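Following are the structures in question.
What follows draws every value from the coordinates through simple rules; no lab data is involved. Not measured: the values here are computed from a predicted model. Cβ atoms are built from the backbone, for glycine too; each structure is taken alone.
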Structure I
Amino acid sequence: MANAQDTDYSKAPDGRIGGTPLSGQHALVTGATRGIGAAIASNLARLGADLTLVGRDASGLKEQAGEISGTHGVKAHIEMIDISDEAKVGAGFSSAASANGPVSILVNNAGAAKSAPFHKTDRDLWDFMLTINLTGTFVCTQAALPAMLEASYGRIINVASTAGLTGYGYVSAYCAAKHGVVGLTKSLALETVTKGITVNAVCPGYTETGLVRETIENIVAKTGRTAEDARAELASSNPQKRLVQPWEVAETVAWLALPASASITGQAIPVAGGEVM
């Protein structure tokens, strides 16, 4: 019998959610130009949703939108938005609604991670981590929620992290922000529980993305270890001894976005090979 080490997880298997159960819905994904966000956007489009891709890289957004519309035959609108700017978020969400109709699926994926020992974590780093990872989620959710309440339907999915469920050394600001995202998820889920809206968080472990590659480069630069050793160290936190793949996170998000997932709300779901139980 094959074990995790023998399996090629880099490509999604054929047995994923199929069909177009999200046809007629408008999904807005923040941080959609690369990594987990790009995988989520592509997967929701595969299931029939029209997309608004939000980010700060115009060329990356255009490329992603072109690929999505060409491959899946759905509308793919783009918005250049700083998610920490309430006025810009409001204007961008209004523009997105004009293009694709009211947002019925919101995926708060945009985020950033920076590390420092706690005694070297200055106020600028602290504020940046909370602004990007927590306040941005708050602002975008407030912009999308009124239309969902009016429609008595919505799916809000926050991409948090296992750092929102447990502690890690040297990333106290990031952990605090992601714990905040999980708390916000649970609180809002209770407020909307009778209104046809679900609110959940997906909490990936170390995932094969550009962000993790940057982390590996930082470990190499600071410790002199090889990239292979640094990668193995990150993978060792996962009981399956591997990095999570972006498509695995995207599949979990897609499941939560389905109309059939109406009974799943207020949950923080680890996608981490059993790291957090």
Structure II
Amino acid sequence: MIQIVTDSSAHLPMEERQKHNIAVIPLKAIFGTTVYRDEVDLTNEQFYKMLPHAKEHPTTSQPSAGEFEQVYKPFLEAGKEIISLHLPSKLSGTYASACAAKQSLEQQFKRTLPISIVDTPWLSMALGLLVIAAAQAAQAGKSREEILATINALIPRLNLIFVLDTLEYLRRGGRIGGAKALVGTLLQVKPMLEIRDGQVEPLEQPRSRARALARLLEVLEERSGHRPLHVAVLHADARSEAEKIAEQVRAKYECKEFYFTEIGPVIGVHTGPGAVGLAFYTD
């Protein structure tokens, strides 16, 4: 049996975690000297209330190798193999912690262990869609090698596009990637960005929020070509706008999979409130 593991940056809805038996390791959001485990010690609602009033911009931290060991060890002792999929190593030390945990456990078990750790170029529900596909393959009885082949085939087909209310949070958090070219030019522009090769990159610069949200749907159409869609609508404390986007997506497309989810604290630190996005791929 294969156990799928991921981290809280995937924003997986709870029902999907339970349905597919996916283990999720929390990253951490840090306000001053207080450390909160993403989704464990801090709800999304609490986080978005705290964020605008923080005296210092909150920071984030990856799980420790020891925390990964605590998750991996019981699965190994139960005779399971593990596939662990994580946000890009360009953006976080999470992948490095997972690798250190594997190394430590191999020393303890005194043998090579059946753990595959994947440094994906995705986060949020683009990572989530990848994790769900891996879990579905595991539940179908596929081998670790077959599941890894499924993951590697899907990685280049994914898209993650999003609109921010401001670039300020991304700039403060230092995860701005190629979007730094836009800083200072966006007085009356709503930044439209995408994740590309594990980094934040500029996509377009619509002049208004309404236009930016409309462009999300247009880019989805341009890239999907009305093929059957696996899609997630995601938002950071912008539920009503995200629900309107979701309504339009469901009305227009054949959605083989559809998810609606909120951006959690560890990614929300960098997007700030008001982000709305789409993660998707087509058959």
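Source structure of the calculated read-out (mean count of other Cβ atoms within 10 Å over residues 109-116, 20.0) within I, II: I. Each of I, II could give helix-only ellipticity at 222 nm (-39500 (n - 2.57) for each DSSP H run of 4 or more, over all residues; to 500), but the derived value -12000 comes from II. Between structures I, II, the greatest calculated value of percent of Cα pairs over 22 Å apart, for residues 45-140 alone is seen in II.
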